[in-house]
Every structure is written in C-alpha cells, then in structure tokens.
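Take a look at the structures below.
Nothing in this text is a laboratory measurement; each read-out follows from the coordinates by a stated rule. Model, not experiment: these values are computed from the prediction. Cβ atoms are built from the backbone, for glycine too; each structure is taken alone.
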Structure 1
Amino acid sequence: MTLVSIPNPDLVTAADNKPGWSLPDHRRHGWHNLHRIARYSLSFRAPSVLPLIKLVDWTIGDRPEVARFLAMPHFSAFVVVKGNHILYEAYAPDFGPERPHAIMSITKTTLNLMLGRAVADGLVDLDERVGTYLPEIGTGYADATVRDVADMNVVNDYAGISDPHSTWWAMEGAVGWRLPPEGEKEGTIRSYLCGVASDDIVNRTGHALYKDTNSEIIGWIIERASGRPLREWLIEIVEAAGLEGCFHITCDREGVPLVDGGACLSARDLARYGLLFARKGEGVDGRRVGDAAFIEETRRNPGLFLPEPHYSKRYSRQTYTDGTYIGHGGWGGSYMLANPDTGTVVVYLGVLETKSAHDIDFSGQLAQMMATIAAE
C-alpha cells in the first residue's frame with residue numbers, strides 16, 4: 001500500500017498569496033523559526049567568541065521613546081552594545097538571548113563587507129557593467145554598473161513585497177520559502193536573476209528603487225570575480241565577528257545563500273556582527289573583513305534617498321546611512337544600526353503582524369530612536 005503525503009502546511013501558498021509561515025496568525029512563529037522552516041539552509045559557527053560583558057545603563061530603557069518600542073506587541077529583542085559591553089538588553093516573554101530570529105534584509109549588509117574587500121583587492125570595479133562579470137545575465141542588469149546595482153539605482157521588472165502578487169513571491173519559491181505551483185519545477189536564485197528584464201535600466205525617479213535581486217546580483221559578481229563561493233566569504237565574516245551561536249542562512253537547492261535576506265541570528269550575535277561596522281571591518285583576534293576605506297566611503301556616498309526622505313536615510317552600497325550610522329532594516333520590523341564614531345551598535349528584532357509585515361512609518365521612527373542612542 002502506498003502511503004500518501006500532503007504538502008507541508010508551512011510552505012503551501014495560502015491567503016494573500018503568502019505561504020503559511022508568513023501569514024499574520026503564524027508569522028511570529030515563522031520569524032522565530034525560519035532557520036527550521038525553510039527547505040534549504042547553511043549554518044556556520046565561529047571557532048572563538050567575542051565575550052560580551054554586562055555594563056547595564058538602565059536609563060536607556062526608561063526613555064519614553066525606547067519604552068514605546070519595547071511595549072509593542074510585535075517586539076522580540078532589543079540590545080545596545082559598545083565595545084564588548086552590553087549597555088542594555090530586553091526580550092519578549094516568548095524570546096530570549098540564545099534564540100535565533102530571522103533578520104531578513106539586514107543580511108544585505110554582509111555584501112558591503114564582501115564588496116568592500118573585493119574592490120580593495122582589485123577584483124571588482126564599481127563602474128564596470130554587470131554583464132562583464134555575468135555574461136549570461138538578462139536585460140534587467142547586463143548594462144547596469146556594479147555601483148548602481150549596489151546603490152539600488154536600477155530600473156527593471158522586479159518588484160518587492162508591498163504587492164502580494166509581485167515578482168518577489170515567484171522568487172520566494174526558488175529559495176525554499178514556499179512550494180512551487182503544482183506541476184511547476186522549482187527554480188533557483190540565479191536562474192531567476194537571469195530572467196529579470198528591462199527596456200531601460202536608467203532610474204529617473206530621483207530616489208532609490210529597492211530591489212532584493214540587486215543584492216543577489218552583487219553576491220554573484222563577488223563569487224564570480226573572486227573564484228570563491230559565497231559560503232567562504234560568509235564564514236570569514238562569522239569568524240571575524242566572533243559569533244557565539246550559529247549563523248543560519250537559507251539557500252536554494254543548489255546551495256547558493258540568500259544574501260538578500262536569508263540569515264537568522266540571535267540578538268546578541270547580530271550585535272556582535274554589527275560591531276564589525278562599528279570597528280570598520282576589524283574583527284576578533286586581528287581578523288579583518290570588509291575594507292575600512294570602503295565603509296567610510298559608504299557613509300559619505302551621496303547615494304539616493306528613499307521615497308520617504310523625511311527620515312533622512314540614503315541607500316549606499318547595500319546599507320542605509322544618514323552620513324553617520326550604517327544600518328539596515330529587516331522585513332517584519334527589525335533593524336540593526338552601527339555608529340563607527342561612537343563604536344555603538346543597537347539591535348531591534350520584531351515581527352509586525354500587519355498584512356504586509358512592513359510599515360514605513362514604524363521603521364523610520366525606529367531607526368531615528370536607535371540612531372539617537374548610538375550617537376551618545
């Protein structure tokens with residue numbers, strides 16, 4: 001007798017064209033367990049750990065602007081670290097210091113470190129066309145410069161998460177976050193990238209055009225130009241950060257890491273990782289990743305403002321910056337922000353249960369609060 005299976009309910013496309021794990025009623029469990037939900041993943045751990053010592057400043061949590069965000073129902077974790085000292089940390093009752101959390105697009109910041117190193121070593125030219133490195137790429141990227149791709153300054157037919165029927169959701173099937181439609185073959189990240197098209201790549205909007213595929217293109221260029229798989233670059237970052245727990249990252253069935261948003265980390269380890277930017281690429285035990293000059297140029301790069309310019313954020317080389325901090329938001333309500341001038345990193349993890357798991361006003365106000373703390 002043949003035993004009949006059923007499609008995995010976490011991965012079946014359900015209401016609002018979303019898989020079960022990312023629907024509002026299941027989203028908190030999904031973000032807290034994505035490292036176990038995704039079909040494919042890689043995991044790395046450092047051989048030596050950066051110890052974090054508590055030197056708590058309770059007045060941080062007493063600030064009304066901080067207390068407001070810690071009281072929100074979607075809150076998971078909040079950590080402030082300077083040097084190797086924890087100045088403040090707080091966790092939701094269903095979360096804790098050792099628990100991994102999906103950091104989504106904060107993962108993109110790893111590309112700033114990789115690209116900085118590749119540029120410094122003469123492997124990648126920011127002003128070269130993408131097609132020079134990836135001759136198989138389609139019209140959506142072939143004539144774009146590496147610089148414009150890194151700065152979210154390209155026009156093509158890829159669209160992100162704001163529309164429940166946008167092209168992102170098709171890409172989600174290529175990375176094991178959902179099952180492909182019945183009868184269709186599961187794709188891969190890079191086959192998907194080759195299908196992105198454009199009649200005119202020039203951005204005339206005057207603001208950044210945020211596209212997850214840009215990040216995957218940068219990762220592919222780094223791998224192709226260096227002759228080293230992305231997992232080796234990621235291992236170097238994990239080891240330099242001195243992470244205590246595992247760095248989980250989802251991938252496609254070919255093992256290509258989802259560098260635009262697949263990483264899962266504990267809040268403390270995300271802070272350890274952020275310290276790499278606060279120290280301009282200097283890791284534990286003299287390990288170096290990224291490039292100090294490139295990180296500084298990232299802050300000074302004029303880049304392009306986001307569509308909500310009243311938050312004074314620009315997109316620069318796979319990071320957000322206001323000219324002082326370097327950081328990034330993560331789909332669902334998370335943010336990591338590092339201030340190289342003060343050596344401070346602030347981390348906020350959360351899971352918005354709105355329809356899209358995205359709220360521009362929320363993320364802008366959150367970044368402002370975190371930037372103020374990091375600057376002091």
Structure 2
Amino acid sequence: MTRWNELAVHLADVDRVGVGSRVSIFATTRSVLDAVDAFVQEVYRRGGLPQVLLTDERYDRYALDSAGDDVLRAPAPVELQAMQWSDVHVSFRGMEPPAGEPDAARLSLQREGKGVVSTARWQGTRWTLVRIPTPEWAELIGVPEEQLREEFFAGTLADWTAHRAHLDRLCTVLDGVREVRIVDVDTDLRLTTAGRTWVPFAGEANLPDGEVATAPVEDAVEGHITFPGTFWFAGARITDLRLEFVEGRVERATAVEGADLVSRILEADGARRVGELGIGTNPDVKTLTGDLLIDEKILGSVHIALGRSYPQCGGLNESAIHWDIVKDLRGGGRLLADDRVLIDGAVIDPLLGGSR
C-alpha cells in the first residue's frame with residue numbers, strides 16, 4: 001500500500017465514508033491528483049459516490065484580474081451546491097506559490113465569497129482539508145522538497161488514537177485555565193479563556209494535524225502581538241505583521257508588506273475579534289513554511305484566528321473570515337497558561353509536548 005493509499009484509508013475512516021455517502025472532493029492543483037486518485041478509489045470501494053471538482057487556484061487569480069466586484073463577492077455556486085449536496089467533503093490543497101501581488105481590495109471581496117462556501121462546509125458536512133507540499137513551494141522558501149514531503153507524511157500518517165488521548169488530557173487541564181499569555185519580543189498578549197472549552201484536533205479536520213484550540217472571550221483580549229517574517233494569505237505576501245488589541249478588538253494593525261490587505265480583511269464584519277486561540281502539538285511538523293495550515297501544527301507555535309469562532313468552544317463571534325496567523329515561539333518566546341509555562345523557547349512543558 002502506498003502512502004497515498006494509507007492517507008485515503010485514514011480520510012475515509014475519520015469522515016465515516018460508507019455505503020451511500022455523498023462525497024465532494026476539491027483539488028486545487030494538478031499536483032495533488034495522486035492523493036485524489038487514491039481517495040476516489042477508496043470511496044468507491046466503500047460504496048460511496050465521489051464527485052471531484054478542480055478548483056485550481058489559478059482560476060481565482062484569473063477572477064482577480066478580470067471579474068466584476070459582484071462576481072468576486074459571490075460564493076462560487078457549484079462549490080456551494082457541492083457542499084449542500086454532500087455528506088462528506090475533502091479538499092486537497094496543493095501549496096502553490098503566488099503569481100504576483102493581488103489587489104488587496106479585490107482579494108478581500110473574493111475572500112467574502114469563499115467564506116460563505118467555507119461556512120457551508122463546516123456547518124453541513126463531515127470534512128477534512130489536506131495541505132500537500134509541492135516542489136514549487138519548497139523552492140519558494142528554500143527548503144528541500146523531500147524535507148517538506150517527509151514532514152507531511154510523518155505529520156499525517158500518525159498514531160492519532162494515542163495523540164488524541166494526549167490532547168484530551170491537555171484540554172482537560174486547559175479548561176481550568178483563566179488566561180493565556182503570549183510573550184516575546186514586541187509581544188505581550190493576554191487572552192481570557194475562562195468558561196470556554198478547549199477542543200483537540202487529532203487527524204480529523206486538517207492534515208497535517210495536531211493542535212488544541214478554544215475561542216477566547218470576545219471582549220477580553222488585550223495587548224499586542226507581532227508576527228516576524230513573511231507568510232502568505234490567499235496568495236498575498238504579508239511581512240512583519242503587528243496587531244494591537246483593546247477590549248478584544250484589533251485597534252491598530254501594521255505590516256511592512258501587505259498592510260492594505262490586512263486593513264481590508266479587518267473591514268469584514270467580525271474580523272477584528274479573535275475567534276480562535278490555538279496551540280500546535282505535532283512534533284513531526286518542524287519547518288516553518290509560511291503556509292498557515294501547516295505552520296499552526298508545529299509543536300512550539302501558537303496561533304490566533306481573526307473572525308469566525310468555533311461554536312463548540314463556546315465562541316460567539318460570527319464572520320465570513322477565519323484567518324489563522326501563526327507565531328513561532330521556539331526562538332525564545334513564552335506561552336503561559338495562568339502561571340504555568342507551556343513554552344519557553346525550545347523548552348516545551350511535557351503536558352504540551354507529550355510523546356505520540
């Protein structure tokens with residue numbers, strides 16, 4: 001059995017694919033088709049009905065070049081119908097380098113429409129997103145492709161039963177925490193989590209996976225946080241982002257690159273509040289790639305998401321936006337849960353970094 005077949009079996013298991021399952025599958029690049037092929041075969045073997053859409057990210061760029069504002073803002077109707085039709089959704093997303101810098105205003109309009117499709121996915125289907133490294137992304141960040149690929153499979157084809165047991169114990173402790181504090185150079189952010197529920201992510205929703213998350217109290221995020229270096233959101237480059245919070249709202253945002261896009265995103269309803277606080281727990285994902293879906297799983301990282309919160313955590317914030325932003329603390333930052341230090345640079349508390 002190839003590793004793609006192993007991945008297909010895992011996806012079919014966690015999303016409970018069986019006889020009569022209606023399975024929508026999105027492929028964002030041709031580079032992910034080996035994974036798609038294996039999963040389609042597995043769905044048919046289990047008696048399900050797979051339907052595949054090529055939702056290539058190049059087509060999004062064509063829309064940014066030429067489409068009217070109303071078209072950009074509207075959710076893609078076939079994608080939305082796919083979510084409404086299916087019981088299960090799996091999206092295979094290849095890591096493709098951006099082609100130029102998109103116009104911030106138009107990109108923010110496009111994200112509104114995509115947010116509607118995303119909301120339909122998590123509200124109405126059993127779903128998993130799979131982020132797959134590509135040679136092009138490895139070249140972009142100057143990392144060997146084999147290194148990214150091996151970390152992908154190590155962080156994907158894991159003993160998730162054991163890891164979930166570890167995360168369940170971690171969540172039980174964090175449920176009793178009143179405040180989480182993130183401290184680093186030009187960073188001191190306090191997030192109240194009292195009364196909110198921490199939930200584990202262990203191989204079901206995102207791959208690679210491995211994190212615990214909650215929804216901070218909406219009006220109880222105070223301080224400032226910086227995200228040094230470059231990362232990408234929706235194909236746009238953002239460098240050296242800094243956010244300042246007062247009573248739970250982003251009141252000031254700056255960036256060396258991408259500041260206009262950040263401002264546009266924050267204009268969306270609910271996007272100025274933190275919908276998620278997450279902590280990475282995957283020891284096999286080590287390389288900071290600039291891709292948020294992968295970097296948020298790194299053991300030694302913490303992330304916040306602006307916008308929509310997880311209702312299962314007790315979150316109340318509603319938004320078409322859910323923008324994860326990752327901070328790597330392995331260079332000397334600290335993460336505290338009340339008075340307990342979970343991360344102190346390269347030193348990880350055993351509660352957070354237990355073996356898998």
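What the table below lists for this structure:
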{"item": "Identity of the structure behind 0.25 (criterion: FRET efficiency 1/(1 + (r/R0)^6) of positions 16 and 248 (r between Cβ atoms, R0 = 30 Å, to 0.05), calculated), options 1, 2", "result": "2"}
{"item": "Among 1, 2, which structure scores highest (criterion: Kirkwood radius over Cα pairs in Å, for residues 80-231 alone)", "result": "2"}
{"item": "Computed 28, 12, 9 for semi-axes √(5λ) of the Cα gyration tensor in Å, for residues 176-215 alone - originating structure among 1, 2", "result": "1"}
{"item": "For 20.9 (mean count of other Cβ atoms within 10 Å over residues 128-135, calculated) the corresponding structure among 1, 2", "result": "2"}
{"item": "Identity of the structure behind 4.7 (criterion: distance in nm of label points 7 Å out along Cα→Cβ at positions 48 and 64, calculated), options 1, 2", "result": "1"}
{"item": "Of the structures 1, 2, the one that 24 was derived from, the read-out being relative contact order in percent (Cα under 8 Å, 6 or more apart)", "result": "1"}
{"item": "Distance in nm of label points 7 Å out along Cα→Cβ at positions 104 and 328 - structure with the largest value, from 1, 2", "result": "2"}
